[in-house]
Structure formats: structure tokens, C-alpha cells
1. Looking at structures 1, 2, which one was distance in nm of label points 7 Å out along Cα→Cβ at positions 67 and 107 calculated from, given that it came out as 0.8?
2. Work out which structure the value 0.15 belongs to, where FRET efficiency 1/(1 + (r/R0)^6) of positions 19 and 51 (r between Cβ atoms, R0 = 30 Å, to 0.05) was derived from one of 1, 2.
3. For the read-out distance in nm of label points 7 Å out along Cα→Cβ at positions 35 and 83, a value of 4.7 was computed from one structure; give its label from 1, 2.
4. To which of 1, 2 does the computed value 14.5 (mean projected area of the Cα convex hull in nm²) belong?
5. Can you say which of 1, 2 returns -6500 when helix-only ellipticity at 222 nm (-39500 (n - 2.57) for each DSSP H run of 4 or more, over all residues; to 500) is computed?
6. Starting from the value 12.9: which structure in 1, 2 was mean count of other Cβ atoms within 10 Å over residues 11-18 calculated from?
7. Taking 2.8 as the value of distance in nm of label points 7 Å out along Cα→Cβ at positions 59 and 75 derived from one of the structures shown (1, 2), identify that structure.
Structure 1
Amino acid sequence: MSIRCGHCKDRHESLAEVKACSVRGSAPTIAPQPVRIGVYRLDGKLYGVRKVRGAARLYVMLIDADGTETYLGARLLGRLERAERLELDEVTSLGRKLVQCMICGTPLTNDKSRELGIGPICRGYL
């Protein structure tokens, strides 16, 4: 019987091996951080964390390479605590490429916003 390790996601033959794996630190870990509005990279995919209008709740959108977005709700917020949050220059570069605000998903219509790659309101979130 093998046991799936929560640390390295591999299988081990005994509980002692699982414990040794977590002590050994074979897989790099990122300390959990509170999820904020922004764009995150996890497992090679981009996720936008947005705020529900008129409420304090957050939700997640999967962002494809062409800018297509898929609503995922709040179910990934816990996993994004360990994800890499993109810096402002990466977010604005993507926004210029896709001509949409990467924070809220709105198309950029203003020349200044297109140049900056992010909308005027969302600049305050980063």
C-alpha cells in the first residue's frame, strides 16, 4: 500500500517516508499570503482575482493567452495563497498586449489606459 504525500504530491511506501519527506523539504514551498485583487501565476496558468461589485467578496477568473476569461468563482482562492502574484510591469505588459485591463477585464478604450495597459480605477489596486 502506498500513501500519497501532501508535501511532494508523490507516493511513499510508509508513513515514516511521508514524514521524512516533509522534514527533508524536497519540494520548494511558498508561504501562504493573503489573496488580494490582482493577477496570479499558478502551474503555468494566469488567474485574475476580482472583487464582486458592491461587496467585499473576491472571485477568480482563468485568463487564457488570447485574453479569454473563464469564471471559476471563489473555489481557487485557497490555492492562490501559494501562487506568484504578478508585479505591476507584468500586469501592464499583458494589458497592453490584450488591450484589456488585467485587473477587472474591461476593454481599454482610453488612449492613456491602452498605453499603460491598465484602467484608471484599477491602477489604485496595485
Structure 2
Amino acid sequence: MSSRRTETKDVCGSCGNSAECDSWLACEICEGWFHASCVKINEEQYKVMQELATCHWFCQLCDTKLGKIIPTIVRLSDRVTEVDKRVTSVEKEITVCCDKVEKVTEDVNKRVSDAVVKIERDIG
């Protein structure tokens, strides 16, 4: 298959011709247009594809690339899930630490206040 890409139906990305044809397919990735017959899709298959609301079609070059990209996306998704779990764990630890710091701060403030009161009493 040719690597030529066109964004209009003027030229087929496979054969390079602009033959009059009603059966065109657009690759959802590169947005190139292709004669259905050039990509070995017969008229019956083409009609079924046109009726399906969730039918996606990719040219051979993009489909090959997509086959390599999808496993990478899955691995990245798994890593994002793991990082999210770690972040949640660290957030909980930070909350616990902040609570401890707050209690220590309150204790220190109370002790300082008590010391000030004692010093003022001893002086006065």
C-alpha cells in the first residue's frame, strides 16, 4: 500500500487515482481517503460498514502502527493506576503526619503558655 495520504476524496491513498467511485473509506488516524476496492473491501462489506454506527476503519499503515501503540497505552494505563494508588497512600501518610505535627504544636504552645504564666507569677 502506498504511503500517500490525502485529506479529500480527490485521490485514493492506495492507488493514487481519482476514479469516480462512491465507495470511499477514510482512515480515522491519518484521515486519508481510499477506494474500498483498493483496500480489498467488497461492496457488500462496504454497505455493512456504512450502516454500523461504531465501525472504525484504519488504513494498513495506521493499523500496523496502532497494533504497536495499543499495548503501550495499556501498559501506561496500568502504570497510571499504580501511581494513583501510591499518591493516595502518600496523601494518607501526609494527613497522619500533619495531625501529629498539629498535636505536637498544640502541646508545645501549651507548655510555652504555662511557662510564661509561671515566669510572670515568679517575677510579679
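Please treat every number below as a calculation from the coordinates, not as lab data. The model shown is predicted, which means the values in this text are computed figures rather than measured ones. Cβ atoms are built from the backbone, for glycine too; each structure is taken alone.
1. Numbers: 1: 0.8; 2: 6.5.
Computing distance in nm of label points 7 Å out along Cα→Cβ at positions 67 and 107 on every structure in 1, 2 gives 0.8 only for 1.
2. Here the read-out was taken from 1.
3. Corresponding structure: 2.
4. On the way: 1: 9.5; 2: 14.5.
Answer for the origin of the read-out: 2.
5. Numbers: 1: -6500; 2: -21500.
Among 1, 2, the structure yielding -6500 for helix-only ellipticity at 222 nm (-39500 (n - 2.57) for each DSSP H run of 4 or more, over all residues; to 500) is 1.
6. Checking each candidate, the match is 1.
7. The read-out comes from structure 2.
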